[in-house]
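Below you'll find a set of structures to go through.
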Structure 1
Amino acid sequence: MKLVLPEKMKEIDKKTIEELGVPSLLLMESAAAAVELQVLSFSPRKILLLCGRGNNGGDAYAAGRKLLARGLEVSALSLGMPVTKEARLNYRLFKAFGGRVYKYTELTKKTRSFISEHDLILDGLFGVGFKGSLSTEMIDLIEYVNALSAIKVAVDIPSGVDGTNGSINPIAFKANVTVTFGAGKPGHFFFPGCVYTGTLHIARIGFPERLVEDLSNIELVDDQLAKALLPERIPWGHKGTFGKVCIVGGSSDYTGAALLAALGSMKIGAGIVYTFTPREAQEIVRNNLPEAICIASKSVVLTPEDVDALIALLDKVDALVVGPGIGRADETIDFVKELLSSKRLKSLGAVIVDADALYAVSRVPETIKRKGNFILTPHPGEFSRLTKKPIEEVVNNMDTVKSFAMEMELQLTLKGAVSIIADKSGGIWLNNTGNTGLAKGGSGDLLSGTIAGLSAQGLAPLEALVLGSYFMGKAAELTDKYEATLSASAIAANYGKVFEYLKAYESDSRDKRYN
């Protein structure tokens, strides 16, 4: 599913009107019809419009006029006279159809009483271009409305939500349903914006699909894309057919990390999984995953002395994971630097650099530059270290993720409640599958192994990253257990349900989460 940034949506709107000749009033009328349809689905008795001065308010007035024409009781609380000609016309038509407009200046006892009389409140205060913070008056109004039991519907995006990154400052209208136009916006999906969005309905109001395609480089990873990326399982295949993975990691402190990565590779369908770990970690893998081929390093941590043996092993494998539980000993940092600098890695389908290998990379970034088959999987703290930017500056920051991937010429995911995936071409994918069951130690290890297993089965690095991110999150969603009780190994055990889910998914069916 294509997503569009607010500034690009303005461009689509402008091109549709000025270059294609579609009247702006016609677009507003189509938007109002979509909003009307959602409002009617709740069978409201008494409706209140919250109307700003721009076209978002115009959409609300137009929807209100349509509802008045159906005989419903509709009133409007206005921030002031509309400033665009389309909004002004629909303001006048709303009044001509019998709609009552009340000017809002502050939340008084009388205003509270008036608002509380309505069983559905339509938010047309601010559109997707909103940035910054709400005024004190708007905070008072929205806080009061949010506390009411009335159904709440937002026009385009809940007022107070940043359409680019989903941030709010300090509050936003909390909608049960949001009706947006043309395409979803990133702010509908990033937290906390998605919580305020409620159920998202995307209305096709007349913007040409080719404009949406041309002006968007952001894609939401949905069921349809995931099914298209699934590697084929040919009936006559054997363990070599489905690829071979090598997991390099583990230490005395993190003995289970390599095991979880190996589990991810195996559960996603890789034919053979090797682990290359210190001896303590080797025993953990061997005792808990007997299907893995476990090779031990020469010493208690991985050192440059292990590189030659590992390079020889790479002749047998298709994908490599470096980093889960590897530790930060000086010798291990030197090991990572020497391994990632090896020309032998160019022939692998993918090299996934994760966890403490990312710590080593932050000290020697030249080891990852212009490595087209490399995949980096940092969480915000690790990405902060890589970019030398504060954590709060990188969270939900698509531009920073994209710039880093393009500069380094590789694939990257910034892990989070909504993960941002980017490649060297400047494309962005958002993955919002998952739940809080993934907020546990070991989830990152499972992800890196999952990605490697998909690469070993023939997917290109970006494809493996996109599908692997979706797959682990969907496995958490499809669990029949309370999410707080989940663990990485329990989520891996659920991979079969994801295969079944995608096998049953019809490409022409709608994603149940969005309409």
Structure 2
Amino acid sequence: MTMVEYRNEPFTDFKQEVNRQAMQDALEHVRAQLGRAYPLRIDGQEIMTDRRSASINPGQLKQIVGYVSQADADLARQAIEAADAAFQDWQHVAPDVRAGYLFKAAALIRRRKFEFSAWLVYEVGKNWGEADADVAEAIDFLEFYGREMLRLAEPQPLTPTPGEENRLTYIPLGVGVVISPWNFPFAIMAGMTCAAIVAGNTVVLKPASTAPVIAARFAELMEEAGLPPGVLNFVPGSGGEIGDLLVDHPRTRFVSFTGSRDVGLRINERIARPAQGQLWIKRLIAEMGGKDGIVVDSSADSAEAAEAIVASAFGFQGQKCSAGSRAIIHRDKYDEVLELIIEKTKQLTIGLPEENYPIGPVIDESAYNKIKEYMEIGAAEGRLVAGGDIAEGDGFYLQPTVFADVAPEARIMHEEIFGPVLAVCKAGDFKQAIDIFNNTEYGLTGSVFSRNREHLEYARRHMHCGNLYFNRKCTGALVGVHPFGGFNMSGTDSKAGGRDYLLLFTQAKLVSEKW
């Protein structure tokens, strides 16, 4: 198969009238489809259940995005059995054929890019730019992982020895359970699912309960791309009812998870105990969040640093595992950068994602209440300088909030809030700033603003995080450019969008023939 060189999917320029109109048309097109019912998909069959979950627009609470059928324990078992049966054939499908399904799916998404973006606007409250980036990343994952499978299928270099032919191949693991998040419900969901599939595995996909419709649309799309029955089985349902069953099942070979620290640790604990009849040690590929920060040195450009801090803290309402929820600023720059942060934060307007406001709602009532509690905690731990309250609107709207003069040991400097709350901390010198950054159980993303090469090299060696950026924001990793994954409680450092990611879904087999 002859392939063009991989390139990241371009972001849409919404300053152009033609793109603005295309997005408006897509929003109108999707609006007309809101409220429809979506089935499970098991072994190529659509299954409507009596019990359905309503996906609600977090920015307009009276608007139902869709009703999604819910799997019970029997249907969850049926999905595992279907995936297990399909694996017997799928594992032997040629890698280039498997990759072809991803390339076709990427082409289908690209043609309907505005439509998928519109679904994200309605279901999870992303503004146009955030939704467009999510869809572009989904395309990137499909294109990148397809090419990676072709690379891994090539002859692998081995040390030659006389009188033998030796071949090393990467073979699939088996049935995988994919548990995807709501904050990048298209990109991460599609990337996790298709990485497993292109490597020769079959999948049971359990999407986040707050973002099931976009996952249902993706399952439809993969069927449209011609994926054989049973390779991808779509089974939304409650974690309590089917989550443990899927993870514990003896035919489950691996779990690919993106979500909270606590749920990830629970999965890790459960898969460590073999079930009766289980033949393997299960594998966990996990990304579990972060408490990320931006360090500002005394030599930094204050305006650039403040702009990056605000973008990192409040993009998609701070609901990114890479969100920069801490700003650690050298005392010589502290007052200047803080004033710029306050100014830029207060310029952010709040409103309907459909109308493309910079700040939209948080995902649901549980997140809304949790973030409000952290705002109260922050008010006791720091000086409120921006936001700090609910915002107007028929949805889960909160003001972008900044707390200054926060001590390094404060809770809002350590605990993941996953919302529009920024803690600003003063450091006496650069090394202390790095120490403050490292003083967390997480280790996902970080950023340093400095013009001092010695300090940048010190940060390179001492800042303990999986993705470290110099003189740019700590969000916005690009597939193939910034392989993404973190240390410590941020997960297994499974570098999504990197050249070693597919290896996590395979096992290496060596065959040696003596001549």
Structure 3
Amino acid sequence: MSAGGAPGASLNAARRDRDLDRLAADPRVDLLVVGGGVTGTGIALDAASRGLSVVLAEKHDLAFGTSRWSSKLVHGGLRYLASGQVGIARESARERHVLISRTAPHLVRPLPMLLPLHSAVSRRRAAITRAGLLMGDALRLSAGTRGSLLPASRTVSRRRALHLAPGLRPEGLRGGQLSFDGQLVDDARLVVDLARTAAAHGAAVLTRCAAEELEGGRALLRDRLTGTALELRPRAVVNAAGVWAQELVPQVRLRPSRGTHLVLPGRLFGGLRSALTIPVPGEATRFALVLPQQDGRVYVGLTDEPLDGPTPDVPAVPEDDVAFLLDVIGGVLAAPPRRADVAGAFAGLRPLLDAGEGRSADLSRRHAVLTSEEGVLTVVGGKLTTYRRMAEDAVDAAVERAGLRAGPCRTRRLPLVGAGSPAQLRRVAAPARLVARYGTEAPAVLAEAEGRPELLTPLAAGITPAELHWAVRHEGALDESDLLERRTRASLIAADADSLKQAAGDALALLQRG
């Protein structure tokens, strides 16, 4: 590995300019992908690794939309078993195995998840959830995930439940059901790693580049930094713009669903040693999640409400969502959190296919690849865990439709930048926090501080100036919002963002110095 990380994987302003100049001189390309979320970057990687020439165009920044607002779970699909969607659950378990064991083991860690059995959870419901967990174990084994990586589910005693989650209300608690799933250290980081791995295979990754017109063999892009128009001649076009897909292809009909999360201080939960899965009263298949994070904070989610009106760039968090989540988790905690305890909140929009009547919570999460009259392929539905399979299906469809010469899909076994085996990751000479975020590239991040040890001083939530420099040089960060909202998640807490603003400005000065 070079001092700058994986060879050819660096994204920065200079590379962006070179790619734009090259495409202006020769606009022919095999595949144009519109959308820089997990689906779009996954498609770009799949296609580029098959030997196709690829351009990815994103109106804003990598992971600007839904992909940074997830629960950060790489899950085996238990909720889909509860609603009878066995196929989706099986696919989720397979794709979880690929991520946690092959493509991104540096970003995904095993997460214990405890369902507390209070008196509000009847013994009949407890038996049903236990049966679901056993089915999840069977799917895990069928996917090839060893118990040493994700242990089997089990029933635990009241004492053990309180050890795992000391903040639980002890009254009426008779024990718990413990299962294990995958947790991403950061969903936006997965997207950035996908984009950089695609770039290492030759893809042009163009952020701040909006698609204004799309047809099967023509696309008009607009550089939002300069206003310059760029006309491409792609042989195939894939619209992976998520909840904004219907703005590019009006025939697509979506029913976006809002999922809200709260950010709470970890101290409110008494030292969580596992996540919590809390049944929503009166709902057979809905649960709230209490998810401990690497930085000591806790995310609480999530709602599933239909979006009314136009699709915003950044969804607002309604007070009704906040009250709902606080009410659900407050029912199982000894000291229920108050509104004043909420340190931050975020909401994401799921691009669900419009299936007519019914609640958004009941719509299928199955993905689809649709073809417009103009020949544009659109990928909708699905979820973060199954991005790789969505990408494979989309590239297969593009190859077939346009008659492209491409090799077979490689992404099932293709590691992302920074990936390594558990043994390799243990040997990386860097702090554990950096290894969890950058994997084998962590020493290269440290090297940003060579001769300037002050760049390794944590400023907020453990974030150092060296990471901001790395993001500008190698991760395509072009402005302060890229750094504070997506390469780090400092903007979730206003005080953290304020603590990093000066360091962000210093890192961005690298752009002016070339």
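All of the numbers you see were taken from the coordinates with simple rules; none came from a lab. Worth saying up front: this structure is predicted, and the values here are computed from it rather than measured.
A value of 17 for relative contact order in percent (Cα under 8 Å, 6 or more apart), calculated from one of 1, 2, 3, originates in structure 2. When Rg and Dmax of the Cα atoms in Å, for residues 208-399 alone is computed across structures 1, 2, 3, the figure 20.0, 61 traces back to 3. A value of -0.94, -1.15 was computed for log10 I(q)/I(0) by the Debye sum over Cα atoms at q = 0.19, 0.25 Å⁻¹, for residues 120-199 alone; which of 1, 2, 3 is the source structure? So the calculation was done on 3.
If Rg and Dmax of the Cα atoms in Å is computed to be 22.4, 71, which of 1, 2, 3 is the source? Going through each structure in turn, the value belongs to 3.
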